Structure P
Amino acid sequence: MKSLLLTSIFGLLTISQAVAEPARKDNLLFVMTDEMKWDVMGVAGHPVVKTPNLDRLAAEGTYYQTAYTVAPICSPSRRSFFTSRYPHVHGVTDNSKRALANDGEVDLPTLLKYQGYETAISGKLHFYPEWHDWSFDHFWSRSSEGPNKLQNYRQYMQAKYGADAFAPKPGSVLFPDDPLGHDLGEYQFAKEDFETFWLTDRALEFLDGRSEEKPFFLFLSFNEPHSPYRATQPYASMYDPDKLDVPELPEGVRAERQQAIAKGVKGKSRHLIDDEQMMRELTAQYFGHITNVDDNLGRVLSYLDSSGLADNTIVVFSADHGNMLGDHGKWFKGVMYEGSSRVPLIIRAGKSTRYARVMNQGKVVEQVVESIDVMPTLLEMMAIELPSGMQGQSLLPLTSGKTDSWKNHAFSQRTDYMFRQDHFKLIVPGKPGRGELELYDLSADPGEHNNLANKPEYQQKVAQMRAAVVAWQEDKPAPIQVSGLAAPDHLFNSEALRQAHSKSIKAMMAKHPKCFNNLCEKAPEAGEKQ
């Protein structure tokens, strides 16, 4: 009887403790590529590129097939992914080191670290100033980013191969004198030393040695398929350039590009393409980069499965922006056409979590979504209260089919502005004389060739969409507020530091990774003016 009583008491205590202890939050693996066009995946219907692991992730999760970045360029886009705020609100509107965020812009790694997460990055972040850790406990970078406590990829390669670590294979550079084609070639080292493999190794190293006591946030950020277009085998010869379908070059692009080359206009000559064979060669290497990324994503997914972490780990795959890949005679990003502004987006919930029934049905969501919608979605899935100040909307109601009032629109900005609403897209020049107003009906004209902006029957549509762009630009909510979170020092920049950034990037970097001239000041006290 005494033994039975003790057993009952122990059982009650165990139940009481189980009720008292909060459920452990889900882990988060966020995988990002740089400059990946939205449709270069099997799941997106691409007929050539091999992406079995991305296809599998989409089949196990949810694929958002009409996702847009709110800025088709690296730094602004990444800030928006991590703040759920538009670039003109958080302040980073350019890739330049001069583009510092507004003070107090709380980001995802800062918020998750405050919530008790162990945080790690392997790859590219592209935030400035470069010397901060940005609330990452572990920072493996490609080159100069981060506090440099850990060996970066460039250091690894130079230690192994010396000063010529990145020298291309002799004879592989097919267009050495062209502003765009000169970085097309092949690296001589083995694929295991390629950047995507090295970064994946560091990610797996983190997962294997992480704290068992904390949930984790891992940001695995690949540079590929961004240039340079130099792969290693087997990726360098995986796709035959002569068997690829490439866009037809528009009339006049050759004369325009040659004029830019003659005048030494580097940016324009690199962002236009006028040679079909060069386009084929570049595209083949770009596709090789994509499959390289896919293979390494597969390595991480396999680890999650074999370790049991897939049961409670959210996986996100996206890109900061796309690449035109020859559409409209353009290369790279920074424009508002689909190739540049539209991005891949796949989300899979932890396989044993409550959101698995919503997110893990292999669903294809057709409605228009924005990159700023990712952060509120993740926070809701991780049972973290959504703070004020975010401008995105959680994708969970849309994915579950429990809303019939989804916004179904997207804004984007660079020098110009874009507004996608339902199946119409408006492109507004950023300043007079830069270009013409453009309106496209993407359901009838997915290639964006038939500009409807000047047609009388569309003037009401144009006026309504332009008014929406003006209202969007005027909406500037206060920074994210998280109860109890004391914003860390890296979210504030002194006026002296901002001026130094704007005047002399070279002087700033000469002192990297330390703050120069004692300009890294702590965050101001409440009510104190900067």
Structure Q
Amino acid sequence: MAVTDFFDRGWRANPDGVAFIAGERSFTYQEIGELSCRVAHALLERATGREAKGAVLAGNDPVAWACVLGLWRAGLAWVPVNPASPPEEIQRLLKGFDCEVLFCHEPFLPVVEKLRPDLDELHTVVSLGSDAVIASSAGAVTFEEFLRDAAADRPDFTPSPASVAGIMPTGGTTGAPKGVMNTHRGLSVSAVQQMLAASYREDDPVVNLVAAPMTHTAGTLTLPCTARGGTVVVMSRPDPVQLLDLVEKHRVTELFLPPTVIYRLLEIPGIEQRDFSSLKYLMYGSAPMSTEKLRRAIEVFGPVLFQGYGQTEAPAAIAFLRPEEHFTDGRIADDSRLSAAGRPAPLVRVEILDDDGRILPAGETGEICVRGDLVMKGYYKAPDKTAEALVDGWLHTGDVGFLDAEGYLHITDRKKDMIISGGFNVYPSEVEQVVWSHPAVQDCAVIGVPHEEWGEAVTAVVELNPGAQLTEEALIAYCRPQLGGIKTPKQVVFLDVLPRSANGKVLKKDVREPFWRGHERQI
């Protein structure tokens, strides 16, 4: 099946129902459905090649999401681009993934105008604003002009389930970024897994609140809601108090939040007096979460906490810890249960493999490996990296853990050095390249260290050139314009000499050890 089948299921069942709410404006299924079809027809009429790449550079917005649906209907692969990213990263994604089409919110057109001379494949830029002069100055057309005379019926073309629906970036600040090719079948399995795990009765209302970026997990998590004919409430910008207000106003039944946002909510004065009676699922994941704060969240929000474990390479649906699994004998469970990632989802196979590819028994630690239709097709234009990650049908996640006697998956460490901070993936090599470029720096190691709010804080451990002087504040200020707020180190630690092996390689395990002493990595 195609990813758009999920939206179309709700469209058929509830054409006049409210599909999306953004601020004071609402959109029916008929409006969003027809708009997405017009986008698809406009793309097909321009002879845009199927499995070409199309990006959407926009904040959370129902019209922008209709463009994503339109890309899928026309057989294009969606490239998510977070508008909060630095221009250099936006340029790397558009160029590295050979984007041909870009839908863009009007305020971001000046950025696109500056980047465009280096984007050889980009032949169509569509402004989601209405000002033709501003659009023209950036070499774009207005949305109205782009859609002129485009039909509103469903296109005859249906993408193959094996075709690429999205190229999801995993990072990369130098050279071509690594892009995960997720198929229509894979994203469909992800949505079905969510529907099975977060179930509703036929007559239950379904109201999804999008508070996190739709370029991240929150976007694809709208698919199960619209498949049920529910309503998606879209927040355009993060605001914890507004989030609480919207939960009460719209009687929200489900939302996804990174742990860092949940921590902030718990600190709001009077949080205990707010009305969360409509909530059925408060989904969390994408980052380590404190079990102590998880207990507090259950006490405040009720028995609705729902953890999902996935990777971009196997999106959002490898394992789930359902609300009732946070309890044992009617009481909040102990740390060994709360720190688990959950039980593997039914439509994937999850095993723990040793370094020789042998399946390990319960309780033994090895690499978490996954196989099934959920798993990516591979990395875009990176056959060597694909061959490393996909071996004999198994996706090697790079996470280390074990399955316990009850079938719960536990993640004990990360085989790779990736840092998860505030729900976003940060690759140390990206940050290290920038830190190394400072003239005072001789060598560095970037690691994640425990942080109550962010899960892990990006930390640069730095060795300076002999005689050089540099302050923590100065290095952070140097990094921020190049990395943006998420990837910039939150702290800098200076060492006279970094620990190294006999052959001169920096020993990151030894760098991490004093920061993680007394802590356990939990997902």
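Tabulated values for the structure
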| read-out | value |
| --- | --- |
| Which of P, Q yields 0.45 [FRET efficiency 1/(1 + (r/R0)^6) of positions 118 and 366 (r between Cβ atoms, R0 = 35 Å, to 0.05), calculated] | P |
| Answer label among P, Q for the case where mean count of other Cβ atoms within 10 Å over residues 158-165, calculated from the coordinates, equals 18.8 | Q |
| Answer label among P, Q for the case where mean count of other Cβ atoms within 10 Å over residues 94-101, calculated from the coordinates, equals 21.8 | Q |
| Value 11.2, calculated as mean count of other Cβ atoms within 10 Å over residues 198-205, assigned to which of P, Q | Q |
| Structure (P, Q) behind the derived value 22 of relative contact order in percent (Cα under 8 Å, 6 or more apart) | P |
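Any read-out appearing in this document is the output of simple, stated calculations on the displayed coordinates, not a laboratory observation. Values in this document were obtained by computation on a predicted structure and should not be read as measured data. Cβ atoms are built from the backbone, for glycine too; each structure is taken alone.
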